[in-house]
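The structures come next, written out as structure tokens.
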Structure 1
Amino acid sequence: TWKKTFLADTFDLHNSYEKIFFELNVSDAKKQEFLEKNISENILKDEFFDGKKDISQIIDFLKIKAKNGDFEARSSLENIYRGILHPEKYFKNEEKIFRIGTFLKYYISDNNKRVFDDSLVFYFYDYILNEDTSKTWENMKNLGFKYLLVDIGTATIDDSESHFLTKRYEELLKNLKSEKLELIYTDSICLRFAKDLYKIEKNDEKFLKIASIGFDSFDEKSKIIGRKKKLLDCSEEIEKFVKTDFDRKIFYYLKNYKGESAKNISEKLPKSTFAVYKIN
């Protein structure tokens with residue numbers, strides 16, 4: 001049997017890490033070279049590698065071979081895991097990261113130099129935000145940032161009478177629909193659905209309704225709009241959408257909700273915690 005190492009266990013426990021940290025830690029221009037260096041030459045000859053494969057597909061392929069006793073696959077996995085979390089200088093991604101909460105900082109290479117923290121969304125609100133969403137991300141890009149990390153529950157700590165943190169976070173959320181932002185990964189079905197649906201419908205109000213499930217909001221009279229209500233709103237939109245002839249390649253993550261009631265969908269949706277974006 002394959003005795004897993006600490007590295008392998010880390011990636012197995014968090015199956016999103018391979019995609020997130022391959023993106024954040026390995027230089028874009030050198031990703032292919034990184035894979036060729038860390039995967040055994042014999043394995044690279046497999047017909048699996050004839051077509052374009054993303055990092056998750058490659059890891060899954062190597063895991064199957066490793067479980068079947070392929071020593072070179074095990075070695076390749078260890079090389080990739082080590083190279084992602086502790087990249088050699090030649091392969092390092094040096095792009096800057098704008099971080100609003102999340103627990104991801106620990107595994108980011110050179111995080112003391114690359115990561116700017118704005119957990120209360122003050123800097124974003126005061127210096128980056130623009131009425132034109134495309135200009136918001138141009139501003140961030142001009143400040144040298146290539147990536148954005150967002151804690152979906154950022155506004156949950158807002159217990160002030162002014163609800164100013166919630167307002168700042170909602171302004172950030174409105175800007176997440178921009179085409180200048182590429183969603184690298186999120187564990188939020190609702191946030192992913194909101195962004196993909198916006199590309200088709202361009203409905204600002206519906207985007208915010210579906211995407212803002214991680215925190216309580218307040219109306220003009222400061223009446224609370226709770227997270228349970230928001231989760232049900234998102235679930236109702238999913239229930240309606242999966243009854244249509246939707247594109248199963250784009251909305252692949254909704255297939256399992258077809259035929260389900262909104263209540264059932266709301267109970268089955270995974271917890272939403274964070275999102276990772278690339279600023280293009």
Structure 2
Amino acid sequence: MKTLRKTYWAICSQLHQTTEILNFNLNNFFSRKKITCEGKNPIISLTTYGKRVNSVFLTIESIAQGTVLPSRIILWLDDPSIFENKPDSLKRLEKRGLEVYICENFGPHTKYFPYIENEPNPTLPLVTADDDVIYPKHWFSMLYEAWKENPDYINAHGARRITFSNGNIDPYLNWKYCTNTDPSFQNFALGIFGVIYPSEFQKRLKLAGRSFINHCPKADDIWLHATAIRSGFKIKQISSSLIRGVIDTPDTQDMALFHTNQFSGGNDNQIRNTYNDEDYALLQSER
């Protein structure tokens with residue numbers, strides 16, 4: 001019975017994913033609706049690379065399905081050949097408000113750092129998104145509402161809880177997912193689910209500059225967390241569990257960075273290279 005139920009839900013999930021992708025493809029071809037709004041809503045920044053440039057429109061269309069829209073959606077490309085030969089799906093989105101810019105290659109940090117480096121005085125919250133997922137309709141509005149209610153925290157749709165053993169940070173994969181909404185330095189925001197950063201934190205990131213290159217060049221979440229705790233910003237998961245309804249974009253989860261960081265100890269190596277004694281002391285003080 002359990003196997004039958006599991007199979008049933010797997011089929012339902014696959015049908016839902018297929019339907020969503022079909023709808024976003026149709027929307028991309030035929031819609032003329034703007035994907036951004038006038039005013040001072042938060043800005044969304046993301047990047048893509050390689051073959052994902054052909055599917056990132058699904059992520060953007062999923063964000064645009066919401067009832068609340070960002071003031072800007074910025075896509076950063078670090079490959080001149082891709083920038084000069086953008087797929088039609090992105091050209092159509094540009095007509096509806098998407099901004100696409102060429103920039104240096106900062107690895108996963110490309111989804112936020114070019115904006116931070118080029119914005120002289122950020123005044124609006126910044127939301128980061130990943131290019132390999134489809135977000136539910138309420139994804140952006142929930143982040144925006146969380147920021148309005150708690151503007152001094154970094155609010156996230158998903159986070160892990162950093163734990164220690166014998167004074168050392170446990171391996172990344174041993175960190176449990178957050179099960180409450182209490183703000184804490186020990187909460188580690190997971191960028192894939194979506195995070196909203198206050199303007200004051202963006203200024204701290206700007207001051208930190210490109211130091212991430214020497215510490216965690218392949219792990220943006222680590223650098224963002226380290227900078228947050230050093231700047232006094234606690235992280236808050238906006239509900240008691242991970243956001244539901246986030247769907248992986250087909251054929252994007254097998255990329256090298258995902259496997260290197262998640263399952264080959266890449267995150268642990270970069271954690272050791274990034275956090276210092278003061279960071280350890282601050283994190284353990286909340287235990």
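Each reported figure results from applying straightforward, stated rules to the coordinates on display, with no laboratory input. Note that this is a predicted model, so its numbers are computed, not measured. Cβ atoms are built from the backbone, for glycine too; each structure is taken alone.
Taking mean projected area of the Cα convex hull in nm² as the criterion, the largest value within structures 1, 2 is that of 1. Taking mean count of other Cβ atoms within 10 Å over residues 173-180 from the coordinates of each of 1, 2, which one would give 14.0? Going through each structure in turn, the value belongs to 2. Which of 1, 2 yields 13.5 for mean count of other Cβ atoms within 10 Å over residues 197-204, as computed? Going label by label, the one that fits is 1.
Largest in distance in nm of label points 7 Å out along Cα→Cβ at positions 101 and 149 among the labelled structures 1, 2 is structure 2. I have 5.0 for distance in nm of label points 7 Å out along Cα→Cβ at positions 61 and 229, calculated from one of the structures 1, 2. Which structure is it? That value comes from structure 1.
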